[in-house]
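Multiple structures are listed underneath, in structure tokens.
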Structure 1
Amino acid sequence: MTPSLRWAFGSFFFLYFAYVGLVSPYASLFFLERDFSVIEIAALMSMLQITRIVGPFSWGWLSDYLSNRIGIIRFCACLAALVFLCIYFLQDYIGFFIWMFVLHTILSSLMPLGESATIHALYKDNSFDKRYGRLRLWGSIGFIAMVLAAGELFQRKTIELYPIVGTVVLFALAFITFCLNEPKMDRRKMVKGELLIVLFNPDVRWFLLSGFFMIFAHAALYVFYSLYLSDLGYDKFQIGLFWALGVAAEVLFFYFQSKVLSRVDAEVVLQAAFGIGVIRFILIAFLPITSVLIVAQLMHAGTFAAHHSAANKLLQRWFTGPVQARGQALMATISYGLGGTLGGLCAGWIWEASQPRDVFVMSAFACGLAGMAIQKLRPRRYPAR
């Protein structure tokens with residue numbers, strides 16, 4: 001991968017996650033200014049996860065069918081930028097609901113296809129272990145930069161600037177997709193049932209199940225961690241610092257990823273990530289003091305960054321060639337779509353029915369189930385030296 005192409009993919013990750021860093025913390029505040037109720041806002045924000053159930057796999061199938069990932073990425077990025085412009089004309093709740101669904105169904109294509117294009121390009125020149133983390137860390141930097149910059153802007157000015165910031169980011173993202181490229185994909189007629197053949201492998205099913213439980217566990221963090229910290233007496237600035245600390249930790253792992261994945265099998269990294277997850281969520285639940293919470297946030301390097309990198313590497317063992325994009329999309333659908341949606345719903349029910357800390361007890365339990373699933377993978381046989 002040439003330096004200019006690395007810059008393009010790094011910029012793609014930066015801008016995509018800058019958009020995530022805008023929507024995740026601030027979209028709900030923008031909707032609140034529209035006088036929507038808490039229930040209505042929750043339904044609008046749920047579109048971020050619900051669209052990941054069907055969207056990624058549909059776009060992945062189309063990508064494998066056309067053998068043109070980059071073309072679909074460009075089309076979806078440009079279409080998303082245009083659809084976002086509707087925000088300036090929407091007034092009623094139903095309009096915003098349909099807009100959120102359509103917009104994020106389109107955007108649900110970008111990360112699975114962008115990840116698979118990046119991985120394909122890196123594997124072609126045998127540089128995945130060395131380069132992937134250093135490209136992907138720009139996504140984390142983009143998230144941090146947007147959370148801090150937009151927060152300062154909205155605090156000084158008004159949340160009514162939200163549409164303008166979103167427009168700038170998505171049009172910049174659409175522009176940068178025209179700088180992306182990847183090695184030519186071999187186009188051949190899709191074989192009926194070829195994906196099912198891969199899924200008949202029990203290792204694949206256990207791997208996908210582990211991803212489901214890991215994101216199920218993190219849904220509680222993404223939805224309720226800020227509320228949990230607020231209940232503990234932390235102000236908004238301090239809560240923002242906790243989030244920034246977690247993302248900074250994942251940046252460090254992505255930077256040094258090559259030293260880990262070149263020496264340790266991906267399965268072992270996943271087992272370690274699930275073990276760290278159990279410890280992390282137990283600490284959050286039962287020892288919610290500042291020093292312990294700081295340590296727990298630093299563990300985000302293991303529970304998210306290490307898991308993400310190792311899972312993407314392991315995915316290439318089974319989903320290659322004509323099923324690569326669908327494999328990437330299938331992982332996104334099962335983990336972030338189903339796992340994220342069901343995890344958020346279960347966490348919400350537990351939050352209401354019990355005490356807040358039990359949400360994170362649920363997360364620890366889910367990480368334990370993820371670890372049990374990944375241990376079911378059959379050991380690899382290495383040639384004798």
Structure 2
Amino acid sequence: MIQLREHQNTVVDILDKNSKGQIIVPTGGGKTMCMIEDAKKVSGTIVVVAPRILLAEQLSSEFLEILDNVSVMHVHSGETTHFSSTKASDVCMWDRYTRGDKIIFTTYHSLHRIQESYIHIDTIYFDEAHNSIQKNFIEAVEYFSMYADRCYFFTATPKHSNTPMKVGMNDYDIFGEVLVNVPAPQLVDQGHILPPKVVIKEIDVADDSRFSYEKDCDHILNTIDDLDVDKILICARSTKQIVNLISLSDFAYELTQREYNWMYITSKTGAVINGKKVNREEFFNTLNEWGKGNERFVVLHHSILSEGINVSGLEAALFLRSMDYVSISQTIGRVIRKGDESKTYGLVVVPCYDKVGISTSRKVEAVVNTVFNLGQPAISVVNK
């Protein structure tokens with residue numbers, strides 16, 4: 001039996017007393033367990049909405065480790081061992097002929113298929129709910145906000161709007177009031193997450209006329225050497241930057257010489273481990289095994305690992321690209337999860353050798369101040 005933390009018990013109690021609203025929990029605060037604990041108490045048809053297929057599959061695994069005697073369907077285009085379809089008619093038929101409690105895992109992209117099936121939803125959980133305001137998703141989100149019996153929006157990073165032309169999570173008719181906001185300093189003080197340590201690394205680039213990938217290679221390696229940590233996440237500027245680093249520079253060779261394994265994943269290239277192309281399942285299984293073990297590794301990505309995906313053991317994140325406050329906060333969340341006793345903080349590193357680095361360093365410092373010093377969520381605002 002899993003023992004809930006104090007703030008998780010608070011969230012579950014609040015869900016029991018309210019039928020709609022927003023739950024703001026910092027990354028690493030265990031919001032998935034709050035959903036699962038609530039789901040244990042309710043009956044009927046539950047829907048869990050995720051921003052990516054990968055995360056929908058991860059949520060499915062986590063829910064089904066604890067829930068039993070429940071029928072499962074996936075509504076997205078990914079592969080799964082459970083019954084799966086993106087046809088509204090299949091959703092309708094499955095719901096009609098399936099007895100007992102039911103749970104559907106879907107993505108924001110496929111949520112409208114459930115809407116089009118017109119089945120009754122008792123409870124719906126929107127994970128990483130800041131995604132729900134996107135133009136392509138909001139119609140289905142608003143529908144379930146209106147017609148589901150219970151509707152909850154979970155996020156660490158709410159998105160608000162200052163214009164009537166765009167919907168934000170400050171539209172309380174759709175998203176409900178903020179039911180609970182768990183401050184990050186509380187979770188740090190209670191030992192559930194670690195504080196971030198921001199390092200702005202100034203790099204002298206005077207008279208450097210080399211190709212960009214050669215400069216990137218040297219600057220990143222110098223930064224890694226200075227960090228002296230074993231498990232590093234690199235947030236690359238683009239897929240092209242990753243490919244050039246690996247194929248045109250000595251980056252992979254130099255990592256190997258330093259006894260680092262290396263891996264990368266992007267939507268365009270797929271997943272690669274130490275030069276070998278692998279499927280996503282093998283990639284994430286290996287990443288988590290290495291995270292929990294003693295292996296030294298560097299993992300590069302552009303955006304896939306920024307949000308929602310649970311990765312064990314990461315010690316440092318290197319920011320090579322500019323991000324909005326949501327992505328920065330989500331990325332910091334990847335490295336503040338607790339590890340062994342020697343890990344006392346999550347390193348957040350911004351190498352500054354161009355305008356992107358300077359701009360990003362200011363944003364990172366602003367997010368850390370807002371979330372970890374002031375105890376407020378990293379709210380981003382749409383102005384146009």
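Values quoted throughout were computed directly from the atomic coordinates according to the rules given, and no laboratory measurement underlies them. Computed from a prediction, not measured in an experiment: that's the story for all the values here. Cβ atoms are built from the backbone, for glycine too; each structure is taken alone.
Details
- Structure responsible for 5.4, with distance in nm of label points 7 Å out along Cα→Cβ at positions 32 and 200 calculated and labels 1, 2 on offer: 1
- Structure responsible for 3.1, with distance in nm of label points 7 Å out along Cα→Cβ at positions 272 and 288 calculated and labels 1, 2 on offer: 1
- Relative contact order in percent (Cα under 8 Å, 6 or more apart) derived as 29 - corresponding label from 1, 2: 1
- Calculating distance in nm of label points 7 Å out along Cα→Cβ at positions 104 and 352 for structures 1, 2 picks out 2 as the one with the greatest value.
- Among candidates 1, 2, the computation of helix-only ellipticity at 222 nm (-39500 (n - 2.57) for each DSSP H run of 4 or more, over all residues; to 500) that gave -11000 used structure 2.
- Distance in nm of label points 7 Å out along Cα→Cβ at positions 48 and 216 - highest-scoring structure of 1, 2: 2
- Rg and Dmax of the Cα atoms in Å from the coordinates reads 20.2, 69; which among 1, 2: 1
- Per mean count of other Cβ atoms within 10 Å over residues 24-31, the highest-valued of structures 1, 2: 2
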